[in-house]
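Structures follow.
Every number here is computed from the coordinates shown, using simple stated rules; none is lab data. Here the structure is a predicted model, which means the values were calculated and not measured. Cβ atoms are built from the backbone, for glycine too; each structure is taken alone.
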Structure I
Amino acid sequence: MNPKNERAELAADQAVGIGNLLTTLLARGDGLDQPTLTFDTEVDGHPAWQALTLAELGERVAARAATLHSLGIKPRDPVAVFVSSAADQVLSYLALTRLGAIPALVNGKVPAESAAEYIKRLRAVGVITDAAHRATLDGRDFRTPLLPDVSELGASDPATAPKPYRHHGNEPVVITHSSGTTGLPKAVAHSHHSLFASIRHRLSLPKAQGLSRMLGALPSAHAATVIAVNLALANRVELALVSDQSGTTVLDAIESWQPHSVLGFAATWSELAGEDLAARSLDSVSVWWNTGDCAHEAHVRKLIAVGSRASAGANGRTNRPGSYFVDGLGSTEMGHSQFFITHTPETNRYGRCIGKPHAFTDAAIFDLDGEKLGPGQVGELAIAAPTLALGYWNDSVTTYRTRRDGYFLTGDLVFRDEAGYFYHVDRAVDAVNLGNGRRLFTALSEERILAACPEIRECTVVAVEADGTVTSSVLLVLDEQADPQADRSAEVLAALEPHVAETVDRVIVVDPALIPLGPTGKVRKVLLRSRFLAGELLGTDAATVAA
């Protein structure tokens, strides 16, 4: 096997995609004893933290496919997967796509009531659950048969599995869902080629630094994990997947498994930045890869200060202290991050800069009338790319509402500068028009507060409008060593634009447990707004400072 030639061959093979990469590699017959995926839990008798070879992974997937086939699961059948562990999510996805069924991966942290309604709207033919999630669904109306417990699916003889389904590029192959921060998560259908498009692009490029040994600290039901699994398989590299993305869990995994790169979301970087990273053994990490929401400068700077990276200079290739942080902006619907920018200890382009578009991305900025905007003008980000999802499952109304002139309307507010760099300022649903050409961008305000106030670990700005008046609250989560009783209102207001500072009526130090989060760790600002409009306060008298 020539790895260089194989990468080029896979990139050129239009039959290959998200639904059949594993079976394609197995059919090639090369590298069957090479390590592939490592899980943090025991699964089907295979120990935790012990890599499955390509052949072993194929056997585990075939065994599950055989069981599901015996249960009557057929090609094009949507099947919900509502489990806790990364192992069960990934193996179930691979087994169902081997059959040509359509796995609908459900984040294990989705509340039971929402999960039941979401599953009901899928109109799936069955639900794969573990014991914990089976109990949460008990007695709820989700109108879908429960399949045997996920722990029983790997018991069949792999040899009895039917031959792999023949996928086609534009067919739906997996369903993942949005973060659910504004309501019920939206089911997003991805095609055989859409989630593979970014991988196909990367296979045509030199293998990136840090790609040889990856740690996936991503929600295992997310499209980003599906991409990560296939990226690792296509490049014949090792990928370890953790089922919990909390800061302590991820740091423990880094120390014990020693990855060269770590893939995660902004919520995980925030938790890592709140830890004493100097006390941890993180030298193996050369690259932090972010997807989803762009990361905050305050968190990025703490991460790139640790680890080590290879660098080419006058004296050749050397290893330097400090790591890379690859940032961007993506979403479930976009199918992959559409932008990229690389930070090192020596770079200084922040301010929510998400970089420049990937080569496969056509990025435009629209005003409310659908006209394209030029440099320096804030508008809604619109994307045309081969990575885009097919649309929303069983919801053509929302699908077509978010499409315009061949573009997907992302709901993100951005602008670009004269040099072609894009900057993310807010989600459209969270920004507020203050009149006279002034606008309040909550995400940009959070960025400025975090950059200016080193004792603040995380910050949430929530703006509400009532009776024609806009007021905003600044919710602070502090570093452990910071004094929670100190008055930080002056430094917080000084970090904001004057027209934004004028709207702030309170600066509150809060227990992070009081901030409502979606299953992927995003703050549910829509819920906070409704609470504030109802008169609910999160801070105590001692911790609340009127600005």
Structure II
Amino acid sequence: MIKKADSATGSGQILSIKDAFTKAKTLAESGQLAQAEKICNDIINANKKFHPAYHMLGRMAARVNKNKIAIDMLNKAISLDSSNAQYHCDFAEVLCNNANPKGGLIAIEHALKINPNVSHFHYIAGTALAALGNSKKAITAYNKAIELNPNNGLAYNNLGSIMENSGLQERAKHAYANAVKINANHPEAQNNLAAILLAEGDVENAKIHFEAAIKARPLFVEPHYNLSTIKNYEEDDAHITQLEAIARNSAALPADKRVKLCFALGKAYEDIGNYDAAFDLFEKGNTAHRRTFKFNEKRAIGITEQLKTIFNKEYFKGSRKKKSDDPTPIFVVGMPRSGSTLIEQILCSHDNVFGAGELDTMSKVINEKLDIFPNDYEKLSDDDIKEIGENYIRRIRLLEPDAKRIVDKMPANFHYAGIIAKALPGAHIINTERNPMDSCLSNYGRLFNQTMHFAYNLEELGRYYNRYQDLIKHWHSVLPKNRLIDVHYEKVVDDLENQAKRIIKFVGLEWDDKCLEFHKNKRTVHTASVAQVRKPIYKSSVERWKNFGDHLKPLKDIVAPE
């Protein structure tokens, strides 16, 4: 029996353990966790083997991120009643949420042995398997969860995430759409569906779903950030007010969410002409993100010098392009945010060109021969280098077997121009150029999904730009003729037709008028320029940097000294 004080009368009330537990459960469900916790502890003091109380304490601790307590309490509940499948499931969920998917998988397997017919158990199994990188088994688990409960929107959303990461965009979109259909207030599913629609070029419907995600969870920073990248803000935009309200109370947000908020609100302020406030936010966001990783700039400088030494004029002496050389690969390289997505979109609007996006294929086939490129490159035989080229061609051909040309738009491939010219003598390399200040500012004002360590400090960004320019000049001086051309973003903006014809001619194709209507191309685009390439040519990004004046002086002193 539990003696409980009546808060209204101060009198003592005697409850059975069963009634006390029912009371605790009611309190927990209404969010009165402290009161529920007190009753559970009273129950345990009265009966240390009453495992439901440990279980409830574990679940309540998990709700407020007291993870060690949650693990301890759930473990205790299981030790007292190992036949309870729900205990094992909740234990698995806590472990998965605390970066222990291996332990989570073991725990959920216990639950499934006890009862294999619970949809949520299979959902948790899928979560653990996905975290462990076993996508195939995770898909099976999520599908089983859906089979047992067709309204399991969580399973649909996570299934969509695996499909998307596997490049199965249509199947991912279908899964996200099902999750949203089941529950329109599922913020993650709304955000994920919006991202797929945006990549496909359906900007307006993407906005609708980003806004639905925000409505479902106003403090969910991800859709706020995503929406900011595709909006053109005006001063009375209600979304700016929302962002400002979140920013005023952002201390409780995780650090990475505060960074995204800085970039989102900075973008909004720039759009309405409040450039000082915009730059202040960009600087805060970049500085905070820069603290999260180490960047070995000395190593980066050394690589540039190594490349110039290895790939010299003597190395390419006698290298001549033959008719039999495969012309399939087109490499679009340069600084990120230099117009490379625009060039790719122009190219792949041609009937004979497939745009593969930013591939890591070249780095992978090189690293299969060398642990760290360019170390020990000289030890590679001619056959090794030939094999690198063959492996690259074979892998990109899997993406679109019938295309005459395939575009790889990984900007950093400019580091590999020497080996590309040797291993793929039929390949074409297009270097996208842009005003250095605009190019660097466009990097500084954007948070990238990829790891680009050079982009979050103005001085480091400027020095990276200079190393890039130094290497491009070197490639022009040593590569065989007609392997590399520069395409200037500003010239494309001023004279689209002639620049587009120059590009198409360089890659050895007949002209196609559709290249001038690149914005109508519905191909999937996953880069930061996804919204921009859905529009005709515009000039508003030219000399954008001038709006920020002296804020960019540290950058200007490096890349464009007077």
Query raised in the report: Thinking of I, II, which structure, once helix-only ellipticity at 222 nm (-39500 (n - 2.57) for each DSSP H run of 4 or more, over all residues; to 500) is computed, gives back -8000?
Result: I
Requested in this report: Supply the structure label, taken from I, II, corresponding to mean count of other Cβ atoms within 10 Å over residues 148-155 with the calculated value 19.8.
Outcome: II
Query - Entry that produces 1.02 once Cα Rg over 2.2 N^0.38 Å, for residues 92-187 alone is calculated, selected from I, II - result: II
Report task. Rank structures I, II by distance in nm of label points 7 Å out along Cα→Cβ at positions 20 and 340 and report only the one at the top, that is, the highest. Result -> II
Report task. For the read-out mean count of other Cβ atoms within 10 Å over residues 212-219, a value of 18.4 was computed from one structure; give its label from I, II. Result -> II
Query raised in the report: The value 1.17 for Cα Rg over 2.2 N^0.38 Å, for residues 84-299 alone was derived from one model only; which of I, II is it?
Result: II
Query raised in the report: Hey, volume of the Cα convex hull per residue in Å³, for residues 316-491 alone derived from one of I, II reads 198; which structure?
Result: I
Query raised in the report: Just checking, which of I, II has the largest value of distance in nm of label points 7 Å out along Cα→Cβ at positions 76 and 100?
Result: II
Report task. Using percent of Cα pairs over 47 Å apart, single out the structure from I, II with the greatest value. Result -> II
